[in-house]
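Have a look at these structures, which come just after this line.
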Structure P
Amino acid sequence: MKLNELRDNDGAAKKQKRVARGPGSGKGKTAGRGIKGQKSRSGVALGGYEGGQMPLYRRLPKRGFTKPNRLEYSVVNLGLIQKFIAAGKLDISADITEDVLVAAGLTAYKRDGIRILNKGEITSKVSLVVTGASGAAIEAVKAAGGSLTVKADATAE
């Protein structure tokens with residue numbers, strides 16, 4: 001192989017569309033910008049710059065706050081747990097912990113813990129040990145004859 005034989009793979013580099021190069025180009029005359037108006041001119045930046053005047057998004061007050069050390073939970077629904085039990089991916093004879101839920105594939109990773117929500121129906125008698133759960137989820141598991149234990153979070157002190 002020589003330097004003059006090197007070239008890109010087919011389709012690796014797409015040729016840029018050359019606008020305003022005559023009617024045969026498909027983007028001639030107005031170059032796809034329509035006729036007249038501010039957006040047809042060059043150097044237009046709509047949505048921010050106001051000709052030196054303080055832009056609207058900087059004049060308005062900022063509200064709210066994002067807590068940098070907030071806890072993020074992975075969410076698992078009761079209906080999905082029931083589905084995995086029916087498929088034989090979860091064993092209900094032992095406690096179902098967060099690590100078991102991740103290993104079964106109910107969630108990709110547990111983040112700061114797993115929180116169980118009451119979406120769907122659970123009919124199996126299960127014993128769940130998780131970081132968090134909604135009140136309705138705890139009631140639904142108890143109604144099915146199981147138990148849902150919310151373990152004490154080590155990070156919440």
Structure Q
Amino acid sequence: MGDLLFGAIVGAHRKETGEFHYDVIPVGYFQPPDFRRKLYLKKATELTLRLLQQMKLGEGEEIEICGSFLFDETRPELMKQYGKERVHVSVISGRAQDNVETAYLDEIRNLGYKPLVDRDEKRARSFFHMLRWVKSDPDRLRLAKTGWPRLKRYMRLG
């Protein structure tokens with residue numbers, strides 16, 4: 001989510017079987033004017049509910065959800081639909097995190113971008129690497145999350 005390129009991956013992972021489904025919040029949700037209106041929150045909820053439906057969530061099966069701001073509207077909706085006792089805010093790690101990360105990397109490679117190998121350890125370096133890639137071709141600006149107010153200082157093209 002915090003990366004400059006592409007939209008955001010919303011993934012659903014079943015620990016017991018390794019089953020994984022994902023969908024994408026398109027990058028437009030992170031660009032003006034939609035970003036300011038926080039439409040990505042509704043999209044995250046819509047995609048999460050659809051993914052859980054696709055996975056045929058079992059009766060009483062627990063749901064772990066990321067504490068990211070991206071899911072600020074999703075968490076209460078899940079609790080409303082599935083019950084507070086079934087929904088737990090968790091740090092997503094292990095196989096679930098790996099699946100989301102792999103999906104994201106596949107998507108940005110499809111854009112033509114080659115991610116840094118050590119991008120997780122060097123977040124700032126990865127951001128500026130993406131930024132240089134975007135700036136090297138102004139047409140790529142449409143692939144970037146340009147809604148962040150602080151980003152404007154970096155986005156002067158040329």
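Read the figures in this text as sums done on the coordinates, not as results from a lab. Here the structure is a predicted model, which means the values were calculated and not measured. Cβ atoms are built from the backbone, for glycine too; each structure is taken alone.
Some observations on this one:
- Calculated for structures P, Q, FRET efficiency 1/(1 + (r/R0)^6) of positions 30 and 70 (r between Cβ atoms, R0 = 30 Å, to 0.05) is largest in Q.
- Origin of the value 17.0, where mean count of other Cβ atoms within 10 Å over residues 46-53 was derived from one of P, Q: Q
- Kirkwood radius over Cα pairs in Å, for residues 22-93 alone - structure with the largest value, from P, Q: P
- Comparison of P, Q by relative contact order in percent (Cα under 8 Å, 6 or more apart) - largest value held by: Q
- Test item: distance in nm of label points 7 Å out along Cα→Cβ at positions 14 and 54 calculated as 1.4, pick one of P, Q: Q
- For -4500 (helix-only ellipticity at 222 nm (-39500 (n - 2.57) for each DSSP H run of 4 or more, over all residues; to 500), calculated) the corresponding structure among P, Q: P
- Comparing volume of the Cα convex hull per residue in Å³ across structures P, Q, the highest figure is found for P.
- Between structures P, Q, the greatest calculated value of distance in nm of label points 7 Å out along Cα→Cβ at positions 6 and 118 is seen in P.
- Among P, Q, which structure scores highest (criterion: distance in nm of label points 7 Å out along Cα→Cβ at positions 38 and 126): P
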